[in-house]
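Pasting the structures here.
None of the figures in this text is laboratory data; all of them are computed from the coordinates on show. In this text the structure is predicted, and so the values were computed from the model without any measurement. Cβ atoms are built from the backbone, for glycine too; each structure is taken alone.
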Structure I
Amino acid sequence: MAVPEALVSALADEDRLQLFARICTAPDGLDASHAPAKLAKRLVGAGLVTEAGGRYRAVPSVFRDALVKAPVDPLDALFRHGRLVSIPHSGKRRQLLLAYLAERFEPGRLYTEQDVREKLSMVHDDHATLRRYLVDEGLLQRSNDGGAYGRPSEARAAG
């Protein structure tokens, strides 16, 4: 799916824009021999034009398709400039957030409390709450003495 910026970029050149206009106004498409190949290639690459049977034809649906919003990641609203600004108290978004944070830890590797603090502090100032939530959900395991943490292997985490 083309993004609006790519379409605008492809049409930003005056020669490509004029060629696109000629293609759009040709009832049966424009004969490829009447179009500079380099200009047409960029229009085809952007999805604005197709080439078949030696003719270029416009693809008007590309504009509509470019405006369709991609599914929004439910975690996007929780972050601003790469930092977590809101921690959900419960629900699916919290589970998704914790799973996302757990990916920062390699399964089977042991981490000190300082390691865990550093990794979680990069995302949010309240690293202790995030660590506690990860442990409570079983996404991180804490040693009996509290000095080491590890992410369970995938097989153990699923079971």
Structure II
Amino acid sequence: MIDDKLRTAARATLTEYLKAKRLRKTPERYAILDKVCEMNKHFDIEALYAAIEGDGYHVSRSTIYNTMELLTDCGIVRRHQFGAQPAQYERVSATVNHLHLICQQCGKIKEVKDPELVSFMNSRRYSAFHDSYFCLYVYGICAACTRRNRREAGK
């Protein structure tokens, strides 16, 4: 279920961006945007493609790739590259800074909010640079993989 406020705001942002860049307002771009607004966790292009196809709406992968570039450029989504995995995307939500804990064994990604780190980063000032957000990638082994590794080592 799409949050109507989120969808309305995202559509307005995209419309303004397309207008400013003199790009076409195609139904495919808005269909992709609507599906992105439904995504509640990180996703890649293949997952987005499958979700759109699952709704019975056909859009080429190249259209999805190109639209995701537009959505990234206009600030609706952020693109992440977690290790060797395909690029992952997430909706931008009210400038919430967070950490990404990435398991190097299974590839699971967990978002963690750390108020102390946010406070520290907000107190930092960089000369000739005004930051807008931050994200941090922390690589390691998740608890489930650690348990599995211990079980397998005990065999």
Structure III
Amino acid sequence: MSKVAVVMGSISDMPVMQDAIEILKGFDIEVEVDIVSAHRTPEKLVDFSSNAHNRGISVIIAGAGGAAHLPGMVASMSPLPVIGVPVKSSNSIDGWDSVLSILQMPGGVPVATVALNGAKNAGILAAQIIGSNDKCVLDKIVAYKEGLKHAVLKAAEDLKNS
């Protein structure tokens, strides 16, 4: 069974990152959650990043605010796909510092980056990555997307009838 690690730089990121956890659990994907600070626990960062693939992790979602070094540092040490979630934090410049810190990675160290506070999309993207090799997860993603389509069609119909 595939597992996704959801890590964040601080417990204050948890309200944003909870969306990724919930969407992954909705797809019946096992989730490992931890706090790994690039700046305050660098040894833990190295151990986590270097060994995640040995623990059965398939994808890593890393959320960080401010300077937002966590996703890039994880990607620099892990062979796994990393999805970065920029978090608008209290020390952030409207979140742009976080977005650009995660988005502007050098060649050779990719980090897939979602929107500011976009942890839900990070969870969906992680599930899609896993679904590319897991038909059970893929079928759940297809059903999820059908549900999105039906919700829009219902809202359009309700609008016409109001």
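A few comments on the model shown:
- Structures I, II, III, by distance in nm of label points 7 Å out along Cα→Cβ at positions 62 and 102: label with the highest value: I
- Among I, II, III, which structure scores highest (criterion: percent of Cα pairs over 20 Å apart, for residues 6-85 alone): I
- When distance in nm of label points 7 Å out along Cα→Cβ at positions 46 and 142 is computed for each of I, II, III, the largest belongs to: I
- Computed 0.05 for FRET efficiency 1/(1 + (r/R0)^6) of positions 30 and 134 (r between Cβ atoms, R0 = 35 Å, to 0.05) - originating structure among I, II, III: I
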